[in-house]
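Listed next: structures, encoded as structure tokens.
Laboratory data are not the source of any read-out in this text; all were calculated from the coordinates shown. Model, not experiment: these values are computed from the prediction. Cβ atoms are built from the backbone, for glycine too; each structure is taken alone.
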Structure 1
Amino acid sequence: MSQEPLAATHLPLSRWGISRRQLEGRIRRRRWADRIIRGLMVASVVVVLIPLFSLLIYVGRSGIQGLDLAFFTQLPKPVGMPGGGMANAIVGSLILVGLAAAIGVPVGVMAGVFLARSTSRLADGVRFVAQVLNGVPSIVVGLAVYGLMVVPMQTYSAWAGGVALALIMIPLVTLNTEEMVRLVPRDLNEAALALGVPAWLATLRVVVRTALPGILTGIMLALARVAGETAPLLFTALNNAFWHQGLSNPIASLPVTIYNYAISPYPEWHQKAWTGALVLVAMVLITNVLARFFGRSRYDRR
């Protein structure tokens, strides 16, 4: 009787012409293959993270030496004078990014929802334009805004800089919003429609609300992208060494100030450039972390 279970155990293997030893060998090979693949995945993650953390560490070590309260509260000082900071550039960057967000976020989100919910030729055309704009170099956007706004207005301005950054931001937000809305199950929208909810309200209160965390993540990635742009601001907002004097005047920005200081021949300005780079990286990282945290928390509460 004790041999019957053993025969039953070997019956499926013998039916397929596989012995127990062959089966154990295949299992061992698969386990080794699994370990190798896992090792390659871990190595790939390490390869990706090493440059990132190396950059952060190098910028942090180089910039922390000039980081003090004066950097955030004082205007730049002339060469040879101690102290000074980039307070005007920090405020200017916040204003420019705020203008870009005020223009780019509503347009991008609405366009993305339209692309996700429509199958018309107009939607195909808008999607094609967004994809093309997404691949246009930022300096080309700056030159275009220079010809459309700076030349007619005969002055560089914060408005021109904000519009240039918004044009870079809109296709990023549009394409991300479309993808996030498409990921929402259709059953949710159909259930809302079955209850008699108007289509526009179902899209706004059900579909967009469900996709909100992903949409917020895309918006923050777009903000991080435009916050570090330098080329378009050289042709639109230019720069200055004073406090902001109105949206119709040139305005300082952190990327342009860092660029000007970095190419200068003065060592003290090089130190300021490293400190400015550290502050810019910190602003982008903190904004991303806070946006993801509050976006997910808000979604969970709902």
Structure 2
Amino acid sequence: MTDLTGAVDALLRRQLADWPLLGRGVAGLASALTRPVAAGGAEVLLRHVPHRAASTTAKVDPESVGRRPCFLCPANLDPEEEGLPFGADFTVYCNPFPVVEKHLTVVHREHRPQRVEGLAGTLLDLALCLPGSFVLYNGPECGASAPDHLHLQAGSREPLPLLADAARSRGPALERHGVRALLLRGEDRARLAAGVERAVSILSDVTGRRPEPLVNLVAFHEEGAGSTVLVFPRAKHRPDAFHRGELTVSPAAIDLCGLLVVPVARDFERLTGEEVAAVLGEVTLGEEEFREVVARLEEPR
């Protein structure tokens, strides 16, 4: 498949020149504070990004979503915003509220719900076309602020600590900083995509969640090693402290990979590694159910 790096870089340059909202977002990321903490024996990076406050606190219940226009539909985009076609169904846009370098939103051209079913192949194709980047899927109750419109995200994988560990791990289980994930790797696209779909199906069976389980996916590709997909089984959308108004964090795929987005300065300054591990562990599937998922995944087919 075609390497999109050059086309994405050109898109970013044009959009920075033409789209003020993106310029402010990129400047905000450049001035964002980042500090490491030791969480569960592993490093997690806290990143204070004030412009992510709206996304972190977004109301994603059906009633709230139904009251607002879909901000991913073409009719509601800023007039300066342009995209890059990807395949028959998706368009790549620059994310105006970036968390990492080259933060992209990859949007389906039709307004359809956020669903993981049938998406693994697209996830792998995009990862192959964006070397040095990650591609992610946030479930509709797992960090997607637009659960009504199917989309992926992508960005530079350099600042995500878990991905460095994943590149060295054989799987199928990967545990770090309070997070439990399934790791699948391969060079055969069809076989790997089928493996991801099987893992998601097993997760649905074990947790009883339909039409899809609480889940985040992250994929990346390395020349000579094939593609890697991390499946993050979830227990809940947000930690209890969020609902009590004590902590403004809402872990999604990037956070689970060890880069915790913290939009409120007070939280950024006071959070300890122990608290970070507890928050990430709280939203992650419990150990007993996770072990059952791993055991079923390892069963011969």
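In this comparison of 1, 2, the computed figure 16.2, 47 for Rg and Dmax of the Cα atoms in Å, for residues 180-275 alone is attributed to 2. Comparison across structures 1, 2 (criterion: volume of the Cα convex hull per residue in Å³, for residues 108-203 alone) gives the highest value for 2. Ranked by distance in nm of label points 7 Å out along Cα→Cβ at positions 100 and 172, structures 1, 2 are led by 2, which has the greatest value. One of 1, 2 was used to compute Cα Rg over 2.2 N^0.38 Å, and the result was 0.94. Which label is that? Corresponding structure: 2.
From 1, 2, which structure was helix-only ellipticity at 222 nm (-39500 (n - 2.57) for each DSSP H run of 4 or more, over all residues; to 500) = -10000 calculated on? For helix-only ellipticity at 222 nm (-39500 (n - 2.57) for each DSSP H run of 4 or more, over all residues; to 500), the value -10000 is produced by structure 2.
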